Structure 1
Amino acid sequence: MDTKYDIIIIGAGPNGLEAGAYLSKAGQKVLTLEYRYECGGGLWTEESTLPGFLHSTHAVYMMMVDCGPLYSDFRLEEDYQVKHIYPDLQFAMPLLDGRCLCIYKDLERTCKSFAQFSEKDAENYREFYQLAKRCFDEFIGPATFAPPMGALDQIVRMKKTEVGRIVMEYSEKKPIDIIQEKFENEHIRTLLLYLACHWGVKYDSINLGFLVLLYLNRSHNYQLVKGGSHMVAQAINKVIHQNNGLVKNNQRIKRIVVEDGEAKGVEMIDGTFYQASKAVISTIDPIQTFIDLMREGDIKEAFAKKTKNWKWESYSLFGVHSALMEPPNFKAAEGNPDINRACVYILGYEKLEDLINHFDALYKGEMVEKLGFNCCFPSVHDPGLAPPGRCASQISMMAPFNLKEGPEHWYNLKFKQETAKRCLEILRRYAPNITEDKVLQSYISTPIDMQNKFLDMREGSYKQGAYIPFQMGFLRPNEDCSRNRTPVKKLYLGGASVYPGGCVIWGPGYLAANSVAEDLGIEKWWKEQEFVTRAKESGIL
């Protein structure tokens, strides 16, 4: 058995696979070790309900297909048959009175929908759309694929450009204040605040307002993967193997071997030692990397203390994945047939107060009385995900890991089933044809299930850690590691706990591969993206 490699990567999730693909194609002998029995991490698709029903039970929506470098660098669509589905109607928020608020790919159609609720807000959205697009194109997007700068250096650069000043202005505001200042209609405020915050941003947090620009820009860029999200992971896996790399599943790592302050490789629980002559890249969370997989003395006490202060996300996700007899027929579709073919639906929030109450309950460890969630029906767009005439569905609801009753309460079968039943009842209010007999089978996923399934998602942290000011930018995960290098020589970080963060945005693995290549003098076969180059030329990066 071969045990000597140039580079060893811990974790074969999106970022581990991405880093492995870039470096193996650059001629490096790469070994990627995965704990689970299939690579891909959150890019996971399974028959979790009934045969023939395929459910992507974690990552469903791809938000960075238009700018993630690996899509073009590896020609995933042309050479590996990775196909994406980009529905015209991106988001639909039906209301019980039969109306529906819609966000389309097309700006004009979105504004027309908004105008039915508020002509003023339709114009305000048009302006905000252009503003967010400019901020994404000129700074936020390029910054996703460029190393972070120290806070002072970044501020100085941003102050010199108009876009930089705009982003700084928004960053200082709370998401709720941005939405309420820009829009007046109750339903429009509700939809946009949900889209700005449901990926883990507190609605009243400060210094994170730039994420409102990011998430509202991405809200008309959601795409589905034909065949399920795992198709992307399998394609990147093929790239690695075609370039003489190796991905090994079902691997149990005992420790990262550190000698004289330098990473030498990894030791497995069966005693096998895999040697890394050039680098080890960890794409799992900092607690596992520096505390669980290292011996006392491998890192300095002050750094260990800093690492232990890592904050997990304040809430997680509760999922109901169902095999349905037929696709939903929404009441709101009577006035607009498009509504039955939306990519994502937001249900249960009839007014802004409903959403705020949900957020407040999360932070107190409570299940809100009036539930709301997003849901999708991928087989409507990709019929191969379900048997003919049937429908594969997903409900994804924000839920606390740390319930007041304790996180172990998620193991209570009655509680899980009752919560899932409540979710399906809400769906039924908006789509009356989904009666109980139309739900053939459901698979329920709780925050504690997420922790158990994915070891780097402790407390159900689907981004490997909270989005809070002191864990963002140059401080993600801390000032010592945000540029991928760590205090341990030859050890790099490249997962969602590192800048720029999580949600399958393809930044951490890409930046880790770049950092390793630069340090080792590896010739990069890939080129810097044009919008990154333009941002650097403008002086903002």
Structure 2
Amino acid sequence: MAATERVIQPKIAEDGSVHFSSVTSAPDDSTAVCYMVPKRAIPVIVVPGVMGTNLADLKDNPVWLVDSSKTLAKWAIKTPTYRKNTLDPSRTKVSDQGSIPTGTVLSEAELRGRGWGTVSKMFYGDFLVWLENALNDCNPATDYGNNGLRAQLEQELVAPNLAKLSGSEVDLSYKYYLPVHAVGYNWLQSNAESAQWLADQIDSIIDGYRKRKYKCEKVILVTHSMGGLVSRYCAEVLDGYRDKILGIVHGVMPATGSATAYRRVKAGTEPGGNLISYGTSLVLGNMSSKVMPVFAQSAGPLQLLPSPEYGPGWLKIRDGERLISLPLKGNPYDDIYTKRGAWWGLIDEDLLDPETKSTSDQNWANFKDLIAKDVRQFHQAISGKYHPHTYAFWGDDKEHKTWGDVVWKRTQASSFWNSDAYDVQNKPVNANNLMGRIDVLAGNLGPVDVHKTFELQAAGENGDGTVPIRSGSAPAPYAQAAVGYKDVDHGAAYTKLPQQKFALWGIVKVLQNVAGTTLEYKKA
């Protein structure tokens, strides 16, 4: 008669070591069975988007803590001066003081050591727990993986044009330990600097598992939004890091930038159609006077602006029958971003220094230098560059209209028969409500001023509310698999099951590339 099996669950200590505990003498004739944790580790690292990392000042006092809407609520009443002085890349650093989500078998100390406290619990907490449990599910609840999420993906599609996982693909994934980490970064600084930070963290994570006697050579990255840009620079620009990254799963990455960034600098964060969206706009800044001072000193957010790859003509000025489209020849840096004094240019100099409320040649020179040395060079460095094992999804939904083009439309003009004859492209501003409405002094008719009022028009392209389809889908020619999903909200891109399952599917697919590496199991 066969003995009954008594499965002993592994316990992972705070130092990451694995232990099994059982009574000395079983109360019956059962046999203890220990499912061993694989000793070949491939850490899975979640890289968050802009504003998704907790930040502290240089004395470790939290200044941007994204645990919940409550921890961010104070920002709704902060002044432009406070925002500029506090959210300064030279005065901030990554904080690991965020709350740790519950729902795994791991201790808070272990998860904090994995960097979970560096990223927003509000946006990533549930996903981190879900992913950790999906990748480490050898337990009774899943019949030791037989009924786990990976097994489910052998039976169901994550998208109509993608194949199900095969049994052999899933089986191979169980031969590796896949611990989930998070690497937050200072999203105010250049993404090139953040890429080096990510590279250093990859080295540290790999070294940590080696010290625990795991065979560990490579990691898998799962990115959100701007984290995709950081990861691409790390993998494709920094020497040696493509080989340390087995593959990357990108979610809602603004691969070529987003015109939404321009819109938010010029008019603040849009309020949306519900109370939550309205509250978010107050926190992030609901007018340009609150957004622009931070944006103009922060290379990371500036690098979210459309690059030449985005295409020409995305900024439009519609003045009656006259239409102006910029940039003309794929040079947004000179045509838009550093066009000094133009009412439609990116920066209103009067807002750069909210404390003095004055213009300064030095302030302008600093901003122009940031565009030339950080933004332009970063865009050039990652243009057309993707890890060879790339998987990507984006939002493609008419219910989440996004600014693909940004249109300034004349909505009012002085009632003179020939007011259309007055060109407005290089004319001074008479009034600006800082929320997308600008009155331009177009000229004079004798002693009378001729005014024209322009207003930013609503978003018109499918997307996720932040990244338009033209940018979100840009990785498709370079990717092993690429999918546009409906019902994807940019900030909450990893909170719904279809996108979570795509990430899991992509991780298992990436893992198949261990063949030919030192992590491959050699046949006897």
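Derivation of every value follows stated rules applied to the coordinates shown; laboratory data play no part. Everything numeric here is computed off the predicted structure, so don't read it as measured data. Cβ atoms are built from the backbone, for glycine too; each structure is taken alone.
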Q: Identify the structure, out of 1, 2, from whose coordinates volume of the Cα convex hull per residue in Å³, for residues 65-336 alone was calculated to give 188.
A: 2
Q: Assuming -10000 is helix-only ellipticity at 222 nm (-39500 (n - 2.57) for each DSSP H run of 4 or more, over all residues; to 500) as calculated from a single structure, say which of 1, 2 it is.
A: 1
**Q.** distance in nm of label points 7 Å out along Cα→Cβ at positions 113 and 329 from the coordinates reads 5.8; which among 1, 2
**A.** 2
Q: Rank structures 1, 2 by volume of the Cα convex hull per residue in Å³ and report only the one at the top, that is, the highest.
A: 2
Q. Thinking only about relative contact order in percent (Cα under 8 Å, 6 or more apart), which of 1, 2 has the largest value?
A. 1
Q.
Ranked on distance in nm of label points 7 Å out along Cα→Cβ at positions 41 and 345, which label among 1, 2 comes first with the largest value?
A. 2
